[in-house]
1. Among the shown structures P, Q, from which was the value 21 of relative contact order in percent (Cα under 8 Å, 6 or more apart) calculated?
2. Upon calculation of distance in nm of label points 7 Å out along Cα→Cβ at positions 77 and 109 from the atomic coordinates, which of the structures P, Q produces 1.5?
3. Out of P, Q, choose the structure whose coordinates give helix-only ellipticity at 222 nm (-39500 (n - 2.57) for each DSSP H run of 4 or more, over all residues; to 500) equal to -27000 when calculated.
4. Going by distance in nm of label points 7 Å out along Cα→Cβ at positions 45 and 69, which of structures P, Q comes out largest?
5. Thinking of P, Q, which structure, once FRET efficiency 1/(1 + (r/R0)^6) of positions 85 and 101 (r between Cβ atoms, R0 = 25 Å, to 0.05) is computed, gives back 0.50?
6. Thinking of P, Q, which structure, once semi-axes √(5λ) of the Cα gyration tensor in Å is computed, gives back 21, 18, 17?
7. Could you tell me which structure in P, Q was used to calculate distance in nm of label points 7 Å out along Cα→Cβ at positions 21 and 125 as 4.2?
Structure P
Amino acid sequence: MSADGPLPGVEHTWIKRWPAYQLGLWLIAAAVVGLIPVLLDMVEHLRQNGSAGISRWALMLLLAGGLQVVYAVYLLQLPDWATLRVVSVVSLVFAAAYAALLGALLLSKPHSELLVFLELADHVPRSQATTWCLVMLGMFGVLAYFGGRASIRWQRIYWRSNTDRSSRTE
């Protein structure tokens with residue numbers, strides 16, 4: 001192969017890439033669902049004349065939603081088993097963050113320092129916030145599970161095909 005020729009690589013078939021595309025689209029859908037409370041907070045902010053601004057929790061959710069979309073685009077651009085694994089780990093990190101927030105909401109006092117810092121104590125009813133955290137925890141847990149499963153299955157197929165090729169050439 002000449003130095004000017006294409007680099008060797010693996011071009012996966014559409015069937016192998018399809019789970020990666022599905023997970024990327026589901027990750028975008030989860031990000032959109034996660035941004036619904038942000039939109040509701042922004043509408044409430046626009047309705048009130050003397051509003052102090054968008055809440056801290058809404059800004060943190062906006063950042064999390066942006067990161068989720070970035071990882072979904074990353075997965076859609078590079079559909080491979082390693083990318084699936086990275087997105088699965090990132091989904092697991094988001095699920096852990098929502099689990100930690102759910103635990104803080106369930107175990108803390110109504111006006112704890114964390115809830116006051118996030119501005120959750122006065123603006124959002126506690127039952128709505130815990131339900132929302134539980135829904136997001138479930139969504140990201142499922143995304144992490146299926147992403148990890150697809151990644152492991154794809155990696156096994158990849159290594160089996162490479163092992164078969166190397167045994168045929170010997």
Structure Q
Amino acid sequence: MIIRNANLNDLETIYNIEIACFPPNQAATSKTLSERLNAYPLHFWVLEENGKIRGFINGMITNFDTVKDEMFKNVDLHDSNGSWQSVFGLAVAPEFQKLGYGSILIHHLIQVSKQNKLKGVTLTCEKHLIPYYEKLGFINSGRSASNHGGDVFYDMKYLISNN
């Protein structure tokens with residue numbers, strides 16, 4: 001098993017996992033995923049096993065400690081000098097879910113964020129996923145201003161101590 005930075009050759013597989021994991025009103029388009037891969041390739045990872053992509057995680061660097069709706073589509077908001085790693089998508093192919101791949105990807109992103117001396121990691125999730133992210137060390141900051149895809153989300157933060 002390896003985690004590596006994604007590239008445009010991975011786009012079709014990433015997109016297929018995206019549309020299998022997210023409802024149509026939340027799923028990123030192939031174009032959006034391509035723009036993300038080009039704008040912040042060092043913040044877009046895939047998990048491979050036996051040469052096959054099992055899942056991915058991505059998000060821009062920002063100075064916002066919460067995810068804003070405009071961030072999902074506007075890659076120009078990426079700020080490589082920002083202090084927060086956002087998460088826009090954590091997705092594992094359905095046939096490989098519940099095997100720990102999502103947690104492995106989150107831990108990798110947190111580790112990179114620590115190495116980069118960021119303040120933390122921020123994401124939004126639906127209510128039923130709050131316990132999952134809390135188990136991974138995230139704090140529920142309450143209902144999000146984000147209504148990406150017209151849904152209700154909650155702000156989750158992982159705080160990094162850089163003492």
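Since every read-out is calculated from the coordinates, none of them should be taken as a lab result. This structure is a prediction, so every number in the text was calculated from the model and none was measured. Cβ atoms are built from the backbone, for glycine too; each structure is taken alone.
1. Values: P: 28; Q: 21.
So the calculation was done on Q.
2. On the way: P: 4.8; Q: 1.5.
Clearly, the read-out refers to Q.
3. On the way: P: -27000; Q: -7500.
Source structure for this number: P.
4. On the way: P: 1.5; Q: 3.0.
Across P, Q, distance in nm of label points 7 Å out along Cα→Cβ at positions 45 and 69 peaks for Q.
5. Values: P: 0.50; Q: 0.85.
Clearly, the read-out refers to P.
6. Values: P: 43, 17, 11; Q: 21, 18, 17.
Computed on structure Q.
7. On the way: P: 4.2; Q: 1.2.
The read-out comes from structure P.
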